[in-house]
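Pasting the structures here.
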Structure P
Amino acid sequence: MDKIGVREVIEIGGYMFNEHTIIMTWITMAFVIIVAALASRNVKEVPTGFFQSMVEMIVDLIQDKIKSIMGPDGLYLTHYFLSLFVYLMIANWQGLTPIGESPTNDLNTTLAMGVTTSLAIHYLAFKNKGLKHIKHFFEPFAPFVVVNIIEELARPCTLAFRLFGNILAGEVLIIIMLALVPWFANWIPSTIWVCFSIFVGVIQAFIFTVLSITYIAPSIKK
């Protein structure tokens, strides 16, 4: 993103794509695969070393949230939510590198993540409840079907806009600080803000994951 709000796009088959988003998405996916490979190599019952201990801590955190919100029956979804959290965390950090750009500062990416959660909600609901899933759209009274449908459509949108807004705002502020503060001193505020943005990237990934767990939880109950 050379200028704030301006994106370079390429045309493929009559469709427009943000090439930076595509490239950074693939880089993020590669990092996730590397993390997964390293985490699953030489696994010991008692964690040793910083990396394995950190991975174990993240796994325990995600599983604790799943058990507290979904119950033990939802633990089979640990792999999905863990992958979601790690992917979003790494993606959020990409824009903090000198030549990088976060895929999550593109609304197309965050909307796709939100829609994925929405699809998971209905897939698991139909899998566990069958056609009874349709019944809840008409509760507590039939006219509420309109309100319930709006709520279902709003969920992926709120997930997407919350993540997109926070990540884009953080990167925009870094650009502004670098432009307004003289070159010999701009490293001071930008370094402080980058450190804060690393924390924000983790928090936003965690919030998105926890909200996804919360939204999907009713779907696994028969």
Structure Q
Amino acid sequence: MNTYTRFLREEEAHFIFKHYLKHHFPADEVKPWKSIARMWADGCYFAVGVFEDVGDVPAGPSDDGLSALRGYAFFVESPDCDGCLLDYYAILPEYRDAGLGGRTLQRLAELVRGKGKYILLETEDIDFAKTEEQVAERTRRDAFYTRNGCVKTDIKGRVFTARYVVWTLGLEAAAGNDSAARSAAFDRVCADMNTLYQLMVPGEKFKLFVKIARASEA
């Protein structure tokens, strides 16, 4: 399968949101499109599509709506920080379990690096799993990100009632062996996460419902 990634236009992202994303994520995790559109208009949101070439013709939008789509990634960014938060990431169900998710993650890192930035992402905190099934699912997800070069930080997030752990991809200092440089990198990650979440949960709601801090400060 010959696949590639490219940045999406807003109307393409909206199509994916309506026809795919809303069905791939729990309803309480899907923010309203108007929130995404607001950030997009402010230059603080972008999306990437994963496509498969069809014969010798490059993949792209078609009359039946992005028929060559194989996956997508939605990001929050800010001119005030160097991190881009991976807001939503999915490979279409029929194309999973073939290594495409890992390969695409590396391509996303390259695209984001071209913007002079690195990737931030979150996984559900295993410490707050309520069942053995949740523990197993979260362990598998963490293993996937570790296997594909992501670095788990000591930063924990509480967003409304959800609990997350923050990871990075493409921030070399976070993956290094120098403990002082690594700690400084984690401080930078924590600051970037707070900046990005203030875009998504603005005003008083951020103060009331969001807390992102290093574990030693939580």
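Please treat every number below as a calculation from the coordinates, not as lab data. Since the model is a prediction, treat every value here as computed from it, not as a measurement. Cβ atoms are built from the backbone, for glycine too; each structure is taken alone.
Some values worked out for this structure:
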{"read-out": "Label whose coordinates, when relative contact order in percent (Cα under 8 Å, 6 or more apart) is calculated, return 26 (choices P, Q)", "value": "P"}
{"read-out": "Which entry (P, Q) yields the derived value 26, 21, 15 for semi-axes √(5λ) of the Cα gyration tensor in Å, for residues 31-158 alone", "value": "Q"}
{"read-out": "Winner on FRET efficiency 1/(1 + (r/R0)^6) of positions 127 and 175 (r between Cβ atoms, R0 = 30 Å, to 0.05) once structures P, Q are ranked, highest first", "value": "Q"}
{"read-out": "Structure from which 82 was derived, volume of the Cα convex hull per residue in Å³, for residues 143-198 alone, options P, Q", "value": "Q"}
{"read-out": "Per FRET efficiency 1/(1 + (r/R0)^6) of positions 39 and 207 (r between Cβ atoms, R0 = 25 Å, to 0.05), the highest-valued of structures P, Q", "value": "Q"}
{"read-out": "Which of P, Q leads on distance in nm of label points 7 Å out along Cα→Cβ at positions 95 and 135, largest value", "value": "P"}
{"read-out": "Among P, Q, structure where helix-only ellipticity at 222 nm (-39500 (n - 2.57) for each DSSP H run of 4 or more, over all residues; to 500) as derived comes to -23500", "value": "P"}
{"read-out": "Entry that produces 19.5 once Kirkwood radius over Cα pairs in Å is calculated, selected from P, Q", "value": "P"}
